[in-house]
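Rule-based calculations on the coordinates, nothing more; no lab input. Just so it is clear, the model here is predicted, and its values are computed rather than measured. Cβ atoms are built from the backbone, for glycine too; each structure is taken alone.
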Structure I
Amino acid sequence: MSTDLERIKRVRQSLPALEKITYFNTGSVGPLSSFAIDAMTKSQQEELYNSRITAEAFKNKKKIKDDTRESIAQLFSVTSSEISLTHNTTEGINIILSGIRWSQGDEVITSNVEHAAILLPLFVLRERYGVNIKTVNTGNHVIDDIKAKITPKTKIIAISHVSYATGEVLPIEEITELAHRNGVAILVDGAQSAGAIPVDLKRLNVDFYSVPGQKWLCGPEGTGALYVNNNKLIEVNQTYSGLGSVEEFDPLGTFKFYREAKHFEIASTFVPAVVGQRASIQWLIKEVGIEWVFERAKILRELAWKQLNSLSNVKVITPEKASGLISFSVNGVNPKDVVASLAAQGIIIRKINENNSVRASIGFFNSEDDIEMLIRSVSNLCSN
């Protein structure tokens, strides 16, 4: 037990923001680790004093990107050739949806608990190409609902692994099997799953999976990744391209895209952010222990769910078996007032407009004391 307590102490010391606030909004942006900041600072110092234009500097930039793809691939049990570096989840989703060959009347299936990261690109497809958007309700009958909505015109299922609004974990492996059985591709929004729950992309067998670096992976903003199954690479057209996309190019018109997912990368990027992205992932894998991260988050999440559910004036919207996101409402209290009241006490949660609730993100770095503070503050709201 003492070993576990020591690990928790080390983890929290590596996340200085936890000293000032009780951090329950990782679903929006996670706390940065000192490991990521130290790596980013070192990278910026290198650029400041040794320049960014030497042959060694360019060689180092390539290695940084290669190493980062390797770390992301390790986290998700895939190969680095299937990873493209992005700036956020939404960018990866747009790369795939914009790269599909659409015709008027083609269909997309999505769910009723999606974030704007999926919905807005779909709305653009509807306006631009006349694509029909079909929506299924999540829950116990989601597989049957998807099965009923698939037709010969269905091109792709675009859906979240974990609902940002409720924390519900969708059965992605079963959805993928159903999709492939009907010749339909699947694109998954992994914004609330990457770093929050175990994700083995080879086992899930999805075609495309887009993730952020700044949420549960505790990396810098402006980082993310897109997984593209090697077998699906040729099915996605290039929407944007640049020197970062090609291995051969001449101004007369000859060019050759990389035969890897990195051909969706376009040009230069902010290298220190990529350095920080890799450092945060390596910190989770090597220093903290990724299996411990998942198990610790699960224990804390179950504790918080049970205690919130025991409060008489609280309605917990999130299913008992879910991810680290817990959405709930307090009877008679406006969600924005719940958020404001807790924020005044240094407890940071957020409002969810879609179901008129508030959401607490329970992470591996939270403590039992954090949970106790959350429950006590919500209980006081109920009493008042």
Structure II
Amino acid sequence: MNGEQNLDIQIHDSGEIVIVFPIIIFHWKMKMNDYLKRQSSVKNYHFNDESSRISLSITVDRAINPHWFVRQMFIHVHQLPELDPTPTDTFQNADRPLVSCIILLTANDLFVSQVLIPSLIQSSQDRAIEIIVISNGIDCDLNLFKDYSVYSSELCCVSKAYNLGAKMAKGKYLAFFHDDCYLADRTWIDQCIRGLEAGYAAVTSELENQYSIGPHAPLITAKNVPLFIEKATFFALGGYDETYYIGFEDVDFTYKMQSEEKKFMVCDLNYMHFNGMSTILIFGQRRSHYKKLFSYLMLNKKSIILLRNLCLRKMAKHRALEKIHDLQAYYLLKKFCFYWQETNFSEALSYLKHLEDSVAEDPQDVLLNERSDLIKLISQYANS
């Protein structure tokens, strides 16, 4: 997103809101003006056009939470699913939950605490749920999650984090969440349960074409936004394969279901997945700045994917990080070789042959026995 350095927000103790954004996204001004003039809680507001940016000052009634006011405004600007701003601070995890909501916390603590978790609570009213936060990242304030169950796991290893959450869960059903999505659907639990009762092994709201292995040959992935599954089924499938270190675990789990002829259902939920916030926070620059922007929903999905892709391209130039990617791809393709043969997935078999010729090491041996070196590498890269 060009000019993102001119994008910022400040909320003062007086309640005054000051938003600065680059003039190249001038259309924000029109959408904000349209929203603000219709809000009875707005006492006054003023735009100030400068050479390269626009600043907006807003004063709202003291009875209004200014943080939620800003989020509601950017929901309007970006046309996102509506969030219920009703306070959720009285929530307590159920002693006997029906659903255990397992959230992976890599770096996006402000967004998770201020957007994702409130959306789960509001969307799950009249249902017994528990919220489990698994911290596997860096630079997160775990005090924000003192009202929920919180556990720590290996740095950036998604599979171990989700498996730990599943192990600690009390619910009959598990709902896995990335830390850059939210729900706005009070029927989500009922819809997901109906899918399982109809014979599906798992339910997802998003099926993504990911990790292209040739022209027009992506690998499909059932995304955790959420992935909904019975706890018993999850463990019968072996959970997430902990051989993977960073990425690929969800692709693996998807093809684990596919190869065992266990169907998954794509459910039409009202949700939002920004698809890249944690990648930006871990591997990009200005972490605290982007945390703040994400928590107020100031960047739309297109901008976030652009920034994510910039991070991925930078990582691809780092030979050691690229090696991790190749080892994991090799391990995945080799693991499901029989499935590619059965389904005549020639592109997968061709790419497997390519990796066999180019990757000298045994992928499982490196990914497991050299894990401490991989953790050190990611930690150094993330903090550089």
| field | Origin of the value 15.2, where mean count of other Cβ atoms within 10 Å over residues 75-82 was derived from one of I, II | value | II
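If we compute distance in nm of label points 7 Å out along Cα→Cβ at positions 99 and 243 for structures I, II, which one ends up with the highest value?
Values: I: 2.2; II: 3.3.
The maximum falls on structure II.
If you rank structures I, II by FRET efficiency 1/(1 + (r/R0)^6) of positions 155 and 283 (r between Cβ atoms, R0 = 25 Å, to 0.05), which sits at the top with the largest value?
Max of FRET efficiency 1/(1 + (r/R0)^6) of positions 155 and 283 (r between Cβ atoms, R0 = 25 Å, to 0.05): II.
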| Any idea which of I, II comes out highest on FRET efficiency 1/(1 + (r/R0)^6) of positions 107 and 275 (r between Cβ atoms, R0 = 30 Å, to 0.05)? | II
| remark: Cα extents along the principal axes in Å, for residues 67-194 alone gets 38, 36, 25 when computed on, of labels I, II, structure II
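As an exercise: Cα extents along the principal axes in Å, calculated from one structure in I, II, equals 65, 48, 36. Which structure is it?
Working through the options, I get structure II.
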| Once relative contact order in percent (Cα under 8 Å, 6 or more apart) is calculated for every structure in I, II, which label goes with the largest value? | I
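Kindly point out which one of I, II the value -0.34, -0.52, -1.02, -1.65 was derived from, the read-out being log10 I(q)/I(0) by the Debye sum over Cα atoms at q = 0.09, 0.11, 0.15, 0.19 Å⁻¹, for residues 131-322 alone.
On the way: I: -0.44, -0.65, -1.09, -1.38; II: -0.34, -0.52, -1.02, -1.65.
Computed on structure II.
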